[in-house]
Every structure is written in structure tokens, then in C-alpha cells.
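For reference, the structures are reproduced in the following blocks.
Values in this text are rule-based calculations from the coordinates and carry no lab data. Worth saying up front: this structure is predicted, and the values here are computed from it rather than measured. Cβ atoms are built from the backbone, for glycine too; each structure is taken alone.
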Structure P
Amino acid sequence: MLSVHPKIELTGVTSDRLAGEPLGKAYPHLRGLSELRFHDLDPEWLASVADVVFLALPHMESQKAVPVLRRRGCRAIDLSADYRLRDANDYVTWYKAPHIDRPGLAEAVYGLPELHRKAITGASLVAAPGCYPAGAILATAPLLRAGLARLEGIVIDGKSGVTGAGAQGRKIEPMYLFTEANENVQAYGLAAHRHTPEIEQELGALAGAPLRVAFTPHLLPLNRGLFTTASVPLSTVLPTAELLEVYREFYADEPFVRVLDEGERPTTRTVVGSNFCDVTVVTDHRTNRAVCVSAIDNLGKGGSANGIQNLNVMFGWSERTGLDAPPVYP
């Protein structure tokens with residue numbers, strides 16, 4: 001995506017495992033788009049060749065590189081979890097390791113432009129959301145901000161394609177093998193998934209009070225796509241049409257969130273390859289709940305495309321720059 005961004009020049013790409021190998025050889029779909037070769041992950045070298053750096057490293061690794069980059073004047077967009085959680089103690093609880101860059105953690109901005117656009121502008125360090133939190137937050141944020149949701153009993157169900165696991169190098173977990181994932185649906189991280197505190201942090205901030213959610217992720221036999229269904233107890237029960245108006249008002253100026261008309265339903269197929277999030281809400285009068293549904297590309301709005309949207313916001317460019325391509329369909 002960066003290779004066709006009109007305001008970006010790619011100056012370096014790193015991989016310890018692939019150091020020295022041409023980018024187009026390791027990723028043949030990029031043949032002819034770049035002459036770069038992979039370089040060892042050396043923050044000092046990166047800072048010498050780049051103004052802004054994207055990090056897509058294993059969790060608890062970015063915090064080793066970011067202080068060096070920032071000290072050398074580089075701006076960073078981190079796609080790992082290292083700077084998403086505001087409370088450093090949460091890293092010990094959920095990632096079983098202490099955070100070693102407390103100053104960076106204190107200054108990092110959560111990179112969901114729909115919520116934090118003003119803070120992202122001019123930020124030196126942006127923490128891009130996880131894919132599940134991006135889908136869950138965008139599905140439910142209007143209700144929390146409007147005070148229409150009760151804060152107890154929120155249930156969030158997320159379903160992701162296998163690319164949500166990220167690149168595994170030479171090692172891959174059995175559940176992501178074709179023979180395990182194909183023709184199969186699996187729940188995982190039951191009552192313990194690491195994206196839970198991220199969802200609670202952002203929804204709690206919207207609601208103005210701490211909250212807890214029941215979150216369960218599932219693996220689908222898809223390459224890409226993430227589908228979220230959230231069941232939210234309502235403090236004020238409104239008809240579906242009125243809830244949709246709340247959503248339309250909340251997302252009125254958002255270039256990548258599409259609130260669907262009543263009766264329409266999001267699907268992963270209509271967002272894959274893009275930075276779009278399709279969202280809807282339906283009132284369940286029988287249970288006094290709202291059923292909130294969103295669809296994103298886990299590698300798009302849930303990953304790289306959202307990272308580029310953050311880049312555009314940071315530098316004051318149109319948020320659509322480099323992101324104007326429509327979803328890939330069929």
C-alpha cells in the first residue's frame with residue numbers, strides 16, 4: 001500500500017530472517033514495485049534513512065526499537081500491542097512481561113482516527129488498534145458516546161480470517177494450517193484474549209466510566225475479513241431507525257465508516273482489500289438490547305490501511321490519500 005502512496009518514498013524494509021533478500025523475491029506480488037532489499041532490524045539505521053517508521057513486530061519487541069527512533073527524531077506507527085494500553089500494569093497481566101518504555105507509553109496516541117483524530121495530528125508515536133478492537137469499537141462506539149448503553153452485560157463476538165494471526169515465519173500454530181482451518185470454525189482465547197483490555201479501555205473512555213465486556217474471538221476459514229456482532233444492553237430503548245440516526249450522526253464526517261440503511265447487513269466480502277468499515281445496528285425489543293454489527297478487512301481497517309490513515313492524519317494530508325481503491329470484489 002505504501003508503494004503506491006503518492007506522498008511516500010520507501011527507503012527501508014527490515015527482516016532479520018530475510019536480511020539481504022530482495023523484497024520482490026520474498027514477496028513476488030511486489031516484483032517491479034521496489035528495488036529494496038531487507039535489512040536487519042537496526043533502529044539507528046532506520047532513523048538515518050526514514051522520517052516515519054511502521055513497526056509490525058511481535059508483541060513486546062517494538063518497545064525496544066521505538067525509544068531509539070524517537071530519540072533520533074523519527075515518528076512511529078506501531079501495529080503491535082506495545083503502546084495500545086495506557087496502564088503499564090496491564091502488560092504484566094495480559095502479556096506476561098513488564099513494559100520497558102514508560103515515557104513512550106505515556107505519550108502514545110491510540111490510532112483510531114474516528115475517536116482520536118485531534119490527538120493523532122502531530123503525534124510522534126501512534127499505536128494502531130488490534131483488528132478485533134477496531135471492529136468492536138466501531139460497532140458500538142455511537143451507543144456508548146450517546147449514553148444509550150448500560151455498562152454491564154456487553155457481549156462481543158468477533159470472527160476473523162486466518163491472516164489475523166500475522167506472519168509466523170518458519171513456525172505456525174496448528175490451528176492456522178489449511179487442514180485445520182478449512183471447513184472449520186474455532187473459538188480461541190476463551191475469557192482471556194489479549195484484545196479484551198484494549199476494547200474495555202476505549203469503550204470505557206467513550207462511556208466515561210470503567211466497564212467490562214465478555215469478548216470471544218473465532219477463527220473462520222477465510223484469508224481476510226473480520227466480522228463483529230456485539231449485544232449491548234440499552235439504557236434507553238429506541239427503535240432501530242432512531243439508533244441508526246445516532247450512528248449516522250456519529251460517523252457523519254468519517255470517510256471510511258459506512259452506516260448501512262435499515263434492513264441492509266454488513267458482509268466481509270464488501271470490505272476486503274479496503275479501509276472501509278460497514279456497520280449497522282438493530283433494536284431487539286424482546287431483550288432490550290442493541291445488536292451491533294460491523295465488517296472490516298482485518299488487514300485493512302484492522303491493520304495496514306488504518307495505519308496509513310493514521311499516517312495521513314499525522315502529516316495533515318487527506319485521509320483518503322493512498323486509500324482510494326475500492327474493496328476487492330468479487
Structure Q
Amino acid sequence: MSAVAKLLRQPWLWAWLGALAVWLATATFTQGRGSAEVLSAAMTFGAFFVIVALGQMFVITLGPGNVDLSIPACMTLAGTVAMKTMDGAATMIPLGFLIALAIGAGVGVINYSLIRLLRIPPIIATLSSSFIFQSAAIWWNRGLRVKPPEVLGEFTNAKIGSVPVIAIVVIALTFAGHILLTRTIYGRGVVAIGQNMRAAHLAGVKVERIRAATYVMCATLAGLCGFLLSAFSGGAALNMGEEYLLSSIAVVVIGGTSVGGGFANVPGLWGAALFLFLLVTMLNTFGAGAGVRLVLTGLIIVGVIVAASGGKRAN
């Protein structure tokens with residue numbers, strides 16, 4: 001097989017090609033004006049999508065039915081509690097950061113407990129728990145929007161040249177996720193469970209231990225995203241996680257991960273996140289109405305998914 005043919009069979013390629021195509025289309029329409037700024041913004045907002053999509057990817061890889069729908073509520077709760085705990089004080093940043101991660105981990109433990117102990121399907125368990133977490137965030141927030149410490153806000157909005165610092169941090173996190181998936185016993189166990197849970201169990205894989213760790217990791221990453229997004233946007237808002245519910249799943253699927261489980265693709269997450277942001281930007285630039293944008297977005301996403309799934313699975 002030639003190098004070109006092998007490249008074309010990579011599932012992550014189509015997300016990146018889609019992102020490049022819509023960016024070029026936007027740049028052509030605007031005659032290059034603001035194209036660098038659009039790409040910088042895509043990297044910034046794409047970073048937040050990638051954080052939650054990374055955890056969602058591991059969950060989906062566990063096999064059919066595995067998905068975490070509590071991500072938006074977890075983000076909101078973690079961001080709200082962390083911001084209120086720090087109360088604008090720079091010295092409280094480490095504590096706020098740890099609290100956000102701890103809340104995420106706690107959400108993951110609760111989710112898996114519902115799934116394992118009460119035998120509730122993951123989609124129902126995480127959806128039900130999300131109402132509890134969102135209610136807790138509303139109670140804790142009490143209508144207030146606490147600003148983050150100034151230094152934290154500056155960090156999440158900082159750039160090196162035209163490259164957002166937050167994007168650099170998330171790229172490093174993504175690389176760590178790729179190593180975790182492809183070079184560790186845990187990652188291979190996740191893939192094995194997604195391919196055949198019973199066979200994985202018979203092969204000695206600690207199935208339930210790995211599933212528990214995966215749901216905890218997914219929620220912990222959601223807590224991290226809530227913390228960073230709150231700092232970036234000037235405080236936690238009760239609706240801050242809404243767009244990340246379907247987006248976290250869309251980024252995973254468009255990025256080349258199998259919805260049936262047993263195969264994950266980390267490099268495609270960034271391509272898919274950039275593609276989604278740039279697609280909306282392109283349609284807005286073209287002046288498409290809200291209804292037209294939704295239809296075209298759906299059709300284009302389906303096209304990318306079909307193109308990506310047409311190739312042979314490959315790491």
C-alpha cells in the first residue's frame with residue numbers, strides 16, 4: 001500500500017481536511033481579512049471542546065451504550081464552586097483548581113456507582129445525575145457571577161504570538177491522552193472492553209476497574225474544563241456547559257472514534273474541534289440564516305463522518 005493510500009485511510013484525516021476547507025473558504029470570502037484571528041479563536045474555543053471530548057472518547061470506546069451526558073452539569077458545578085471558593089484571590093488558585101478536579105472525580109464516582117450498583121444504563125444514569133449536579137450548581141451560585149482571579153483570567157486569555165496558551169496546554173494534554181490510550185495497559189484494556197467485554201474479562205482485563213477509572217477520568221476532565229472556561233469567560237455561568245453536551249460527542253465521532261466502541265482516535269479530536277468552530281464561523285460569514293446554518297451544519301457533519309468511516313480503521 002502506498003504512503004498516500006495509507007494516509008487516506010486514516011480516520012482522523014477527514015476532520016482535518018474539513019477544517020482546512022472551511023477555513024480556506026472563509027478566508028477566500030473575506031479576501032484574507034481576519035483569517036489569522038479566526039484561526040486563533042478556533043484554537044482557543046477548540047481547546048475547550050477537546051478537553052471534554054478526550055474524556056468522552058474514552059467512555060465511548062468502552063462499547064455501545066457508554067456515554068457521559070453529565071458533562072455540562074459537571075462543568076457548571078466545578079466552575080461555580082471553584083470560582084466562589086477563590087473569590088478573586090490569586091493565592092486561592094491552587095485550592096480552586098484542586099476543588100474543580102475533586103468535584104469532577106466525585107461526579108465520576110457517582111455516575112459509575114449508579115451504573116454498576118443500580119444497574120442503570122449509562123445514558124440514563126448520567127442524564128439523571130446531571131439534574132442533581134445542575135441543581136447543586138444553581139443552589140451554590142445563587143444568581144451570582146464571581147469573577148476569577150485576575151492572573152488566572154490573564155493566563156487563559158494569553159497568547160504566544162498568535163497561538164493561545166490554553167491551546168498549547170491542551171495539545172500537551174491531548175498528547176498525554178494519546179500515550180495513555182496506545183502505550184499503557186489501561187488504554188489497551190479500554191479498547192479490549194469496547195471490542196468484546198466478555199473476551200476482555202476472560203483475558204484477565206480488570207473490566208469494572210477500568211470502566212470506573214474511565215468514567216472518573218471523563219468527569220474530572222469536565223471539571224477541569226469548567227474551571228478553565230470560567231476563568232476564560234470572566235466567571236461561571238449556569239448555562240456555560242450546554243453546548244458541550246452534543247459537541248463532546250460530535251467531536252469524538254467526527255474525529256474518527258467508533259461509536260460502537262473498541263476503537264479510538266486521539267489526533268482527530270483537534271481536527272474535529274477546529275472543524276466545528278470554523279464551520280459555524282464560515283456560515284455566519286456567508287450570512288446564512290439560523291435555519292440554513294443548522295441544516296447545512298448537519299449535512300456537512302454527516303458528510304465528514306461518512307468519509308471518515310469509509311476508510312479502514314487504523315491507528
Worksheet item: A value of -8000 was computed for helix-only ellipticity at 222 nm (-39500 (n - 2.57) for each DSSP H run of 4 or more, over all residues; to 500); which of P, Q is the source structure?
Response: P
Response to the item:
Computing semi-axes √(5λ) of the Cα gyration tensor in Å for each of P, Q, the value 32, 22, 20 comes from structure P
Discussion item. To test your reading of the models, identify which of P, Q gives 2.4 for distance in nm of label points 7 Å out along Cα→Cβ at positions 81 and 273 when calculated.
Written reply: Q
Discussion item. Going by relative contact order in percent (Cα under 8 Å, 6 or more apart), which of structures P, Q comes out largest?
Written reply: Q
